[in-house]
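Here, each number is a calculation from the coordinates, and none is a lab measurement. Everything numeric here is computed off the predicted structure, so don't read it as measured data. Cβ atoms are built from the backbone, for glycine too; each structure is taken alone.
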Structure I
Amino acid sequence: MEELIPIVSPWRKVLAVYFFDCTKEDNLEVCREYKIRHKPSLRFFHVDLVDLGYRHGFDITTQGITYIQEELVPVLGYPKHHNLNFNVVQPNETLKTLWLEDMAIKYLVLVYQPSESVLGMETALDMLPYRGVSVRIVDDYAVLKEIANGERLTIFKRNGNEHSWETISHTVKAYVHVLQQFLKAEGYPIPSPPHPIKSAEGADSFHLEQDEIRKHVLKGPVRIYRADLERAIYKLLHIEIPKAQNIEGQSLNALKNFMRVLAKINPLNRKGKIMLRGINKWLKIKSNFTGDQFLLRVYSLEQAPSQIFGGRHYVGCVSSKPFLREYSCSLWILFHFLTVAAAEQWQLFKPGFVLNSIKGFVQHFFFECPSCSDDFTDIANHSNTKSVNSHDEEILWLWETHNEFNKRLEDDDTQDPGFLKIQFPSKAACQHCKNGDDWMRPKVLNYLKNLYDIDSLSFYGLPSTSSYD
């Protein structure tokens, strides 16, 4: 959403924009209170409505910059702000009455705004930095003709002079440019630009590391990275599960089953394994608890997180743009790892148990993408995970489901342009996994087992290779 800032910066007299990172544990309480479950989330708070029961604001569901502008513009004129008046000029109003509304105004701009357009409103917002300039909207052509001889864009001075323009395109950008050029020629002082956005301390080195990781991953070959598995476990323990207000009943049962699997099968170092076993032991005696209580138990058991979760980057799940891949990608990687590990240690769980524990976790604790959770649950119910009769079938069921998701998301705007969704594995990754259009399931199974085997995991992106069994 950083590209939104320069667009709305002229509106800063009436609109403040803040970034709040819900992936940081310090912000968890606020994110839970305001029910911010997925990223990116855009929430609008109106000063007049906070005290009327709308303290949580309103979600702006679209992510397209143009659509965000269109949603914001109509509501920013209320309450009326000095120099900003979205009320349209009425038939009984004249140039004289318009001037009388505010004696501090030096220039009066009339903009013709067709129906179902925000052209005048957005022009008024973009001209807010120019003190003494008032932009008024006319939506009735007869009124426009009476006051401004029908010209779509006209500026009046108090001394009676007026200037009109017929621009090539009737856009906000064209109108604002013409007005700015006119005011510049008039000797009007140019407003100071907004302060540039400053990167957080250490951000430059972090982004440089990200670039190096991307280059490494794109060079190939396909690898599974411990860093991604650790990031997935870290986030689900510290961010996602604690988002839940209350954990009881079905959600508690789902969590117990998933943590039972994770305590037995995980790629963490020795301290991490001890922590997961401690969480699993604690869950066994609990009948209900809050997300906060769960997080406190995690804190008490891990003691020094940096000694368990050393990597600070996603690697195979690195993204080329913000808010894409990362956690959702790493969660898939973790699920695949669990099915393969369960097949290798077949005596730990009955066939189907791991899949059903994954299904329960996604259904109750994948807050980042509710629609993804619904789709996964729908696919799981439709194909009936309970019919899985072997550990190998678990591996292949999850592989097919993941490819089904990839197919559904091929044209989705959540797809990372740097890492396009494919039917996995590709021909380059596994030459013999496909014969024409048909998957060779035994070959795919063998490929997945080798890929996700714990001895095949890469340590790239982690500070140390010690203390891992």
Structure II
Amino acid sequence: HLLRAADAVLEEWNRIKAEDAAAEAEAAAAAAAAAQKQAAELAAKHAKDVDSIPAEMFDFDLRPEYVALKEGLGRMEMTGPNVFFRPHESITRSTTIMDGCEFLTFSNYNYIAMAGEPYVVGAAKNAVDKYGTTVSASRVAGGEKPLHRELETAIANLIGVEDSIVMLGGHTTNVNTIGHLCGSEDVVLYDALAHNSIVQGCILSGSKRVSFPHNDFAALDNILTGIRMKYKRALIIIEGIYSVDGDIPNLPEFIQVKQKHKCLLMVDEAHSIGVLGARGAGIGEYHGVNPTDVDIWMGTLSKAFSSAGGYIAGKTSLVEYLKYTAPGFVFSVGMSPPNAAAALASIQLMLKEPERVSRCIARGKFFLEAAKVRGLDTGPSFDTPVVPIVIGNSFQCIRLSQALMKNHKIGVHPMVYPSVPEDGARLRFFVTAAHTEEHLLRAADAVLEEWNRIKAEDAAAEAEAAAAAAAAAQKQAAELAAKHAKDVDSIPA
């Protein structure tokens, strides 16, 4: 009985397993065939869908933004040479060499004439000899050099705060810092004329973004009254000198607003450090405020300090937090030794020779007055070396820049739409301590001469076009009248 039962169990169990294995194999084959068929159908559909994607979506030559750019450059080159990306073949001081010719230049923000200064150049060369051209690592992981801390200490001491951190670029300093310090539960309030790097940092942060009217601390106060309690942190961002208009905010009033609403205040000193204040310590020194009343001091090393990079200065806690956690710092190579040395030497020399700062401001005021006397529109600029000449038409602005280069060997770049509104198109003059009063008068006279010529040419062209249009309209009216008279004659009595 028992053997019979055992044999039967084995027989039936083997049969069932074999049947199930066959069924599973058949199902798997059917599923594989179905999947293969579905994949083929999806592939065919995708191929058909892909064929409908226009080439402009994957070919840079046909990208609409690039096509529009090329059309704009083409229109500009019809009136003269391309004023952008012109190679400068020498150290940029008050003059520069382009295409083998010397030009008086106002396109470079070498505010206190440190670029090419032997003391600064020597410091950079010595740093290369001692440390090489690069630190070859992130500072947190092997790229730290004594120069970094010397520079950061010098910046902090200049401003009057506890510490600072240097990063590779001014734009990236703003993007990295704002994007890291703020989040989705916070609000960032920035001036309507804030630099692109500030806006990009706000976008990266994911914070609520609110723009307030230019330099209007009262409007900012009203905005904060309505929204402050909706957010955890509120960061206010202004600039020390606005690089488009060359004007200065009322820092003491903004400090009062930030204190009233318990906000953080960040000041971008890209164009004001090394320029404002008796020692060049920036807008804080200019207004005589306590530097600790500003939570985040940001600045660049590429302007007054003749190097490259940016910095954040403030409390030790802020700097230490950024050093250990800010992605753009932690995961980036440290500042190169020659750049750090050049910036440090520039600060040292500025403090030894403060007349560079006063001369820069004096030259800026001189040119501003010279332009105003000649009836040129200088916008709201005051007390700064950034002086706009507002033209109000992008095409005329580019032509004026081209004429100054061609006829007067003066280099000054146009700011046109979309960088500024069309009616705000302008030439932007960076005046430096290296410019003489003779340079500035020459430039003001040349601008007036060429601007009057362009306006006269355009007025003549408009008058000619208007006359031609009037003549055409008169001719058309005469033809219509003659036709009507002929038609009338055909009407039977």
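In table form, for the structure just shown:
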{"read-out": "At a computed -13000 (helix-only ellipticity at 222 nm (-39500 (n - 2.57) for each DSSP H run of 4 or more, over all residues; to 500)), which of I, II", "value": "I"}
{"read-out": "FRET efficiency 1/(1 + (r/R0)^6) of positions 270 and 430 (r between Cβ atoms, R0 = 25 Å, to 0.05) - structure with the largest value, from I, II", "value": "II"}
{"read-out": "Top of I, II by distance in nm of label points 7 Å out along Cα→Cβ at positions 294 and 318, largest first", "value": "I"}
{"read-out": "For 49.7 (mean projected area of the Cα convex hull in nm², calculated) the corresponding structure among I, II", "value": "II"}
{"read-out": "Top of I, II by mean count of other Cβ atoms within 10 Å over residues 118-125, largest first", "value": "I"}
{"read-out": "Winner on FRET efficiency 1/(1 + (r/R0)^6) of positions 102 and 358 (r between Cβ atoms, R0 = 30 Å, to 0.05) once structures I, II are ranked, highest first", "value": "II"}
